[in-house]
Structure 1
Amino acid sequence: MSNPEPNVYSDLAYESVEPRKKLNWLGITSLGMGLLVGLLELVLIVLAGVRTNAAGGTMSETEAMMIGFGILGGLIMALVGGAVGFGSLFIRGREKISGWIGVTINAVIVLGVLALLVIGLLA
């Protein structure tokens with residue numbers, strides 16, 4: 001004998017569930033680069049302020065060059081991180097949020113360093 005009641009609930013659980021998107025490793029890399037470069041830039045800027053204040057308002061040329069090259073190196077790394085994050089946005093079937101956050105963080109770092117360079121040139 002067959003079951004007179006059809007099983008109407010068997011397909012409902014599978015219709016509304018979308019497959020989970022895979023992790024986007026380029027986006028995660030961009031996010032990690034942004035966080036590390038941002039921390040590095042913050043440490044270098046605080047170090048420059050502390051060294052200048054401790055030396056009575058001036059800093060030796062060697063110290064200034066080393067800190068400046070570190071800040072410019074961080075700027076280049078933020079540009080690379082932004083490019084990696086931007087590239088991660090075009091991978092199909094992967095989540096996009098880490099890529100967007102990485103692009104945003106790296107863009108803020110680039111704009112902040114460029115603003116510091118402009119302030120330094122005008123002073």
Structure 2
Amino acid sequence: MAGEQRRVLVAEDEITMARVLQRKLMHSGCEVTIVLNGSECYRKLTTEQFDVAIMDVVMPGMDGFQILEAVQDKPGIPPIIVLSSVELQEEIDKIMALGAKKFLFKPNTSLTEITDAVINA
């Protein structure tokens with residue numbers, strides 16, 4: 001997808017983090033849509049076209065596990081990168097088993113690493 005603007009859905013309930021991600025991704029040439037809860041994330045994933053989604057696990061409405069499970073077999077769902085502070089390996093394994101493209105541990109992942117993951121998804 002080199003040279004094309006990527007449409008990215010950012011699902012993050014912490015508005016400051018969502019805005020930081022938005023600015024960084026826009027600076028990298030992405031078109032970014034932000035949602036602040038899991039229910040809105042699910043709605044956007046199932047009604048709009050995105051090239052990639054990046055989402056937290058712990059959000060109001062639906063959580064990341066519920067979203068991944070709900071979209072698992074739906075056509076047209078973009079690769080989903082999970083950016084979360086979840087630490088338990090069993091939860092990370094569940095995230096990946098439910099179809100996440102990548103898991104990034106929020107406290108230890110730089111904005112550049114996040115951007116690279118989105119661009120390369």
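Rule-based calculations on the coordinates, nothing more; no lab input. Note that the coordinates shown come from a computational prediction; the quantities given were computed from them, not determined experimentally. Cβ atoms are built from the backbone, for glycine too; each structure is taken alone.
Here log10 I(q)/I(0) by the Debye sum over Cα atoms at q = 0.09, 0.19 Å⁻¹ has been calculated and equals -0.20, -0.98, so which of 1, 2 was it run on? The read-out was computed on structure 2. When distance in nm of label points 7 Å out along Cα→Cβ at positions 48 and 72 is computed for each of 1, 2, the one that comes out at 1.2 is 1. Out of 1, 2, which structure matches 18.4 when mean count of other Cβ atoms within 10 Å over residues 56-63 is calculated? Going through each structure in turn, the value belongs to 2. Kindly point out which one of 1, 2 the value 39 was derived from, the read-out being relative contact order in percent (Cα under 8 Å, 6 or more apart). Computed on structure 1.
Assign the value -25000, calculated as helix-only ellipticity at 222 nm (-39500 (n - 2.57) for each DSSP H run of 4 or more, over all residues; to 500), to the correct structure from 1, 2. The partial results should precede the final answer.
Working: 1: -25000; 2: -12000.
Clearly, the read-out refers to 1.
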